[in-house]
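Listed after this line are the structures, all set down as structure tokens.
Since every read-out is calculated from the coordinates, none of them should be taken as a lab result. Everything numeric here is computed off the predicted structure, so don't read it as measured data. Cβ atoms are built from the backbone, for glycine too; each structure is taken alone.
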Structure I
Amino acid sequence: MTIQLSFTKVENELLPDYRKKIGAAESTEDVKKFFVYTIQELLLRLSEGKIRLAYDDISLVPELSPAFAVRGSLLETPDFSAVWQNSDLPSVVGRFAETAVNHFRHLEKNRQKTEAKIRM
């Protein structure tokens, strides 16, 4: 029997600041950036610094379901793979991605408004 780890506590610690950053994002690129930075922080905290993500190891992909992609070479890393397969980490990342995609789509619908704010 394998032990299932849960990272909901770390998720709940990061969530208020994440929501604030996502809400303040002025472009879809900002949303993607804040998503990646938050997932990097999440992995650093839960692995106590053992797992470090490069910026392009994980990305927000609004067209996918779930709305994120993990680089294949990262999945082959033993430390990351063990955590990914034996925890609720995919679900936690999925929830962060869902929050980001909601604001991403909002910004896409209101692109002219967003561009006008940036130019001011």
Structure II
Amino acid sequence: MNLEVFFTEENSALLLLGLLFLGLAYYYRKNPPKKINHLYGYRTRRSMANQEIWDFANTQNAKDFWRVAIATMITGVVLLPLHSSLKVFIQLVVLLLGLGIAIWHTEKQIDRFFDKNGNKKP
């Protein structure tokens, strides 16, 4: 196989996007934010209600973000041999859909373990 044909701009973008999100997800899992802040971490009204929810939500979201990053990377690798101008678009759709699902799942987990007042459920 000719490497110049294989490593097109689209294929490079597929791999770089996957690697970028794997790197970000890895960093987020290893270095979750310690204190509630408005700059870094899983920031929603619910997750910022108290420190216990903040820690739980960021741990849960880091796991979900890792899964999304892996799915994004796998999608990129699967799309490499295809000859379509939509490859990067498809990977972005997978990424955005995955992030939406990750947010939904994290919020469901917060609801499962914490009440509306931010107290841990028995």
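Identify the structure, out of I, II, from whose coordinates helix-only ellipticity at 222 nm (-39500 (n - 2.57) for each DSSP H run of 4 or more, over all residues; to 500) was calculated to give -23000.
The structure behind it is II.
Can you spot which of I, II the value 55, 27, 23 was calculated from, given it is Cα extents along the principal axes in Å?
Computing Cα extents along the principal axes in Å on every structure in I, II gives 55, 27, 23 only for I.
Quick check: 0.75 is what I get for FRET efficiency 1/(1 + (r/R0)^6) of positions 19 and 43 (r between Cβ atoms, R0 = 30 Å, to 0.05), calculated from one of I, II. Which structure matches?
II
Between structures I, II, where is FRET efficiency 1/(1 + (r/R0)^6) of positions 35 and 83 (r between Cβ atoms, R0 = 41 Å, to 0.05) highest?
If we compare FRET efficiency 1/(1 + (r/R0)^6) of positions 35 and 83 (r between Cβ atoms, R0 = 41 Å, to 0.05) over I, II, the biggest value is for I.
Could you figure out which one of I, II the value 13.8 for mean count of other Cβ atoms within 10 Å over residues 27-34 was computed from?
Source structure for this number: II.
When mean count of other Cβ atoms within 10 Å over residues 51-58 is calculated, the result is 15.4; to which of the structures I, II does this value belong?
Answer for the origin of the read-out: I.
So distance in nm of label points 7 Å out along Cα→Cβ at positions 75 and 91, computed for just one structure, reads 1.0; which one of I, II is that?
Clearly, the read-out refers to II.
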